[in-house]
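Following this line, the structures themselves.
Just so you know, all these numbers are worked out from the coordinates, no wet-lab data involved. Quick caveat: nothing in here was measured; it's all calculated off a predicted structure. Cβ atoms are built from the backbone, for glycine too; each structure is taken alone.
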Structure 1
Amino acid sequence: MIRFQNVTKRFGEFTAIHDLSLDIFEKEFFALLGPSGCGKTTMMRMLGGFETPTEGRIELAGQDIGPVPPNKRAVNMMFQSYALFPHLSIWDNIAFGLRRDKLPKDQIAARVEEMLKLTRLEKFARRKPHQISGGQRQRVALARSLAKAPKLLLLDEPLGALDKKLRQDTQFELMDIQETTGTTFVIVTHDQEEAMTVASRVAVMDEGRLMQVATPARIYETPDSVYVADFIGDVNIIQGTAKPIGDDRFHVSWNEGQPPLTATSAKPFSDGQTCHLAIRPEKVTITTDKPDTADNAVQGKVHDIAYLGNLSTYHVALPCGTMIKAQTANTRRLSRRQITWEDPVWLSWTATAGVLLAE
């Protein structure tokens, strides 16, 4: 559906996008994810026609869209601020683009009613934007963007203005609407949770470069680099040197006085090569007694506890000064903790729990 071919974008001396190539497929819900200033909005603005690439080309459905002005592209953009017309009713806001295209009145009416139904706004049709909630305004902006049946819908931080609960509900609504309409959605966000929830594939960006493009599960479970592992979710990263011990297994020497850690990796590491072991906190088991059969076990003292309702995260300080996080699900109501601050504890994990990364 969309093809970026060696696209570079410069603003004066500053390069916002570096020689980027990427394919986005039809009917896909694709997320561009990265910190502020990583180039994701620049990519979206180039798709929308508000910026032109300095080098390279962008194709939409096989056509080079570089010379095509924004209003002639089969692309619609939903802005972070929603940009609704305050003096127009919800009905007229949705109808605006269709009227500009001079469609017959009965066609406009049918399409607007269809959009109101899709976004569950039928009973608000006669209200003005200031008379409805933030979440409803967000749905009006979405309905207006979809009314002209674009091949591609660009969403720039669309849920940024909503509170957490409403955001979660709206994420699932967005997914349902995308599935119903079959429109290709590209969402720009710096919220990892949002990208992981809504998208079928995610591109993680940093300083104008693509770091990894994959499904949310792959990016979380098998990141390509320390940057991606660290950017998505919570992670422990232990630096050391690798030593092959056969069958894709490695010993990681990481601290004097500590036994080497055991890890598996399909990627080869040479003897003595610097490596980073990335382990998610939920894959680390915390116990008061030393585990008998664990591949990896280290001892430390509970330094801090973060209680998140459904989860508790323990920050455990090892004698060497390294801090490792372990997470447990609070499956039972806590009257008193079995493990509390300053307790000596053991942390353990399997050889396959972590990902061995070169950089």
Structure 2
Amino acid sequence: MTKIDRYVLTLFVRTVIICFCSLAGIFIVFHAFTSMEDLLRQAQTDGGLFAVMVRYYGPYMLLLFDWTGAIIALMAFLFTIGWLRRTGELTATLSAGISHGRIFRPILIASFALLVIQLLNRELLLPQYRDVLMLKAKDLSGEHEQSIRAQYDTVNRVLVDGRSLVTQSRVVLDPNFRLDGDYSGFGDTLSGREAKWINATEQHSPGYLIDGVERPEGIDDLLSVGFKGRYILMTSRDQAWLKPGQCFFATSLNTDFLQTKQSSTRMASIKELADRVRNPSVHSSMALKVLLHERLVRLPLDYALILLGLPMIVNRHGRNLFVMIAAASITVLAFFAIKTVSGAMGGNGYYLSPMMAAWMPLLILGPIAYVRLRETATL
């Protein structure tokens, strides 16, 4: 790496940091202004205002980076080259016989590295904080109840429902499971005080541990039932690890499926989305399949967006920085318009399959971005 490479790279990284910090600052100021009373109330019992704001807005910074990483990289690219042009350093470098492609190389590599960091953030960090990101400032204490979306377990023929859901502790309050399968002695309803999701152990498959069972009455007198060599409903009569008044419902339909907010699905990792699509216990919508393929193709598609801005960066006609920013904004709008229309067509089953709907923007924009990269490299 030469001195000019380090100089250009430093300018780019500095601009990325400034752009992101500016957006983050604007977001925090406006959001905190509308939620200050709730934050102050929480700060009285939770270590002060600064600690509360870090705990609340820290995950939001990860989400903001996921939303804006590619756009910030494109804008930082424009600002960096605009600065080099304004100071005359770009002209001097070009006059030495160095091509645009060689000058832009460290920025292109840094942009790709930024998108890789964005990918790691999206797959490893965001899924861990999605429950926090769905809380309002007044709900920071943790055990916030939200409405529940009933889901039908098609394998076990059980409708999973309840009064409300506590996402952080993965508990369904006042569970009311409708039993459509042939479960001898259990009737058509399984209800209780709460149902807590428990991962698989040596004693049982994953499922819900229901405390304070109200229906069926006399749950401790019933034998565990199931089919095909596995238990579906377990009781304390023949399961020593269960306490009186408890029942365990084995299912792969965890609490993530019961959340009403679609943002929880959008913040899931690729592995979690793939597991949902493959889960035989629940129907997977076409929109979910589109989302899965969009996540697979997002890295190269975001990089294509950056490459689409190269003609504006080369700027043969001497346009000023604000004209370039306006042109970049139009490019970004067109980019997201293609993604939105294609995703809507695939999600609603119009002409495109979910896989084709997700890959169509890359098939359209990828060749254009590659041609622009080749053209810039030769200038």
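Thinking only about distance in nm of label points 7 Å out along Cα→Cβ at positions 49 and 65, which of 1, 2 has the largest value? Walk me through the numbers before you get to the answer.
Details: 1: 0.9; 2: 2.6.
Once distance in nm of label points 7 Å out along Cα→Cβ at positions 49 and 65 is tallied for 1, 2, the winner is 2.
With helix-only ellipticity at 222 nm (-39500 (n - 2.57) for each DSSP H run of 4 or more, over all residues; to 500) derived from the coordinates and found to be -7000, which of 1, 2 does the value describe?
Values: 1: -7000; 2: -18500.
Of the structures listed, the value fits 1.
In this comparison of 1, 2, the computed figure 0.55 for FRET efficiency 1/(1 + (r/R0)^6) of positions 201 and 313 (r between Cβ atoms, R0 = 30 Å, to 0.05) is attributed to 1.
Among candidates 1, 2, the computation of distance in nm of label points 7 Å out along Cα→Cβ at positions 57 and 217 that gave 3.7 used structure 1.
Supply the structure label, taken from 1, 2, corresponding to mean count of other Cβ atoms within 10 Å over residues 25-32 with the calculated value 19.2. Here the read-out was taken from 1. Tell me which structure, out of 1, 2, gives 1.21 once Cα Rg over 2.2 N^0.38 Å is calculated. Clearly, the read-out refers to 1.
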